[in-house]
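Please find the structures below.
Nothing in this text is a laboratory measurement; each read-out follows from the coordinates by a stated rule. Since the structure is predicted, the reported quantities are computational estimates derived from the model, not experimental observations. Cβ atoms are built from the backbone, for glycine too; each structure is taken alone.
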Structure P
Amino acid sequence: MDLWRSIIQEAVRGAFQSRVAWNELNDATRMDIAENIYDTQDLSGWNLHTFKDHLDGYGDQLPQMKVVLRDVAPLYEDVISRWQINDKNVLSLQKAMAHGDLDPVIMNGDEFFDGGHRVVAYWRSGRKKIPAIDISHLLKMDWNKWFEGEVEF
């Protein structure tokens, strides 16, 4: 059973585990998070893939991320008002949902941050709640100092 389906089922049963470790995430989700951190930081000297590989190497030392179930309706309204949505991508994601839940969307606190096509796919499939990962604490980190050992979580 995939991680996100398990999280949703736990939430329905009232046994929701609200944190996830870096190493528990699949590679695509880790890349999404690394890309969002990379795009918001001054990481001169790094390229995205090297940065992500470095995070993978330190995965057991990274703080766990908060997982939340979000109502899809307000996220959908936000996405369609700000994003260019490719219907072909959405249809592909809807087909993929037949085999399990999609990767979580990415949040910066209460602000939607990444995963617009997933939001639309969930919306069109009639889902009311979807998994999301809050990476706000990771976006505030000084990653250059952390890699130099000057800052701890």
Structure Q
Amino acid sequence: MGIISKGSGDDMLLYRLGCDPAALEDHPGLPLVFVCIIARRERKTLLVYSAWRQQWEVPAGMIEPGEDPAAAALRELAEESGQSASNLVCAGLCLIRLGRSGRLELGAIFTADLDPIRPFATDGETRAMLLWDGVDPLAEPEPLPGDHLDEITVELCRLA
């Protein structure tokens, strides 16, 4: 077990400030494969509701071949919420062990300031979005199958 585990069996094993994958001495050569973006407006964090995982989480996804991690973070934000952001900063690296396969995945965690909020738009992966204050229970904008907040999301918001 690492820093935190979630119900699906995934474990966050490591969070390291800075964005140099070469600095992970214990895992040399592990490629950077995913990004998460913690986008905030007025001290609230944008969460999206994953239709597949049926939980609230920050926008995230895989880095496409040849894509810069920062560009991937902004792309995921736009695809999953219809939003854009500025002041993008790479806050750290996150190492995840996937519960189903045990595979290790390395990701870059970005923070950003949300531009003025636009209407929710999705590529189909998400069903809703909200701005969360990090304290109050989630208030769903529409009836959803559950109100589970991804444990790793909560920890990443705290760390970043």
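Comparing distance in nm of label points 7 Å out along Cα→Cβ at positions 47 and 111 across structures P, Q, the highest figure is found for P.
Assign the value 0.95, calculated as FRET efficiency 1/(1 + (r/R0)^6) of positions 39 and 95 (r between Cβ atoms, R0 = 35 Å, to 0.05), to the correct structure from P, Q. Going through each structure in turn, the value belongs to Q.
Suppose you compute helix-only ellipticity at 222 nm (-39500 (n - 2.57) for each DSSP H run of 4 or more, over all residues; to 500) for every structure in P, Q: which one lands on -14000? So the calculation was done on P. Suppose Rg and Dmax of the Cα atoms in Å works out to 15.9, 47; of P, Q, which structure was it derived from? Value 15.9, 47 for Rg and Dmax of the Cα atoms in Å corresponds to P out of P, Q.
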